[in-house]
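No lab work stands behind these numbers, since they all come straight from the coordinates. Here the structure is a predicted model, which is why all the values come from computation and not from measurement. Cβ atoms are built from the backbone, for glycine too; each structure is taken alone.
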Structure I
Amino acid sequence: MGSEDFAYMLEHRPGAYVRLGNGLGEDGGCMVHNPLYDFNDKALPVGAAFWAHLAQSYLV
């Protein structure tokens, strides 16, 4: 993605980029970096569960 600078961080530390969609929302949605963007709080449990499962599977 041309607008992200995550690649510069990966030059110094290993990592991964995860895209977690949060749906269109009530107003039809829009892209991030937009003044009309409204984060869907219902996506938080899904994202938290993903990271918890990833950490558990790594540590086992």
Structure II
Amino acid sequence: MAIEHGMWRIGSAPLKLQPVNIENENLLEELVTRDISILNDGWLLTGRQVRTSFDKL
């Protein structure tokens, strides 16, 4: 069974946002790092991804 996810802009008239392609995960991480409020106004970013001893690269 297919599952569809959607993001909505909530305001005076809810608007379903259109999907966009982001070329790589690093760009998405950079956008979130610059402004965490794009995900949630109440969130606090305390760090970024780091390599650990479990890294398989």
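Out of I, II, choose the structure whose coordinates give log10 I(q)/I(0) by the Debye sum over Cα atoms at q = 0.13, 0.14, 0.25, 0.29 Å⁻¹ equal to -0.55, -0.63, -1.16, -1.20 when calculated. Don't skip to the answer; put the middle values down first.
Working: I: -0.52, -0.59, -1.10, -1.15; II: -0.55, -0.63, -1.16, -1.20.
Derived from II, not from the others.
Sorting I, II by distance in nm of label points 7 Å out along Cα→Cβ at positions 8 and 40 from high to low puts I first, with the largest value. Suppose you compute helix-only ellipticity at 222 nm (-39500 (n - 2.57) for each DSSP H run of 4 or more, over all residues; to 500) for every structure in I, II: which one lands on -5000? For helix-only ellipticity at 222 nm (-39500 (n - 2.57) for each DSSP H run of 4 or more, over all residues; to 500), the value -5000 is produced by structure II.
Comparing distance in nm of label points 7 Å out along Cα→Cβ at positions 24 and 48 across structures I, II, which is largest? Sorting by distance in nm of label points 7 Å out along Cα→Cβ at positions 24 and 48 in descending order puts I first.
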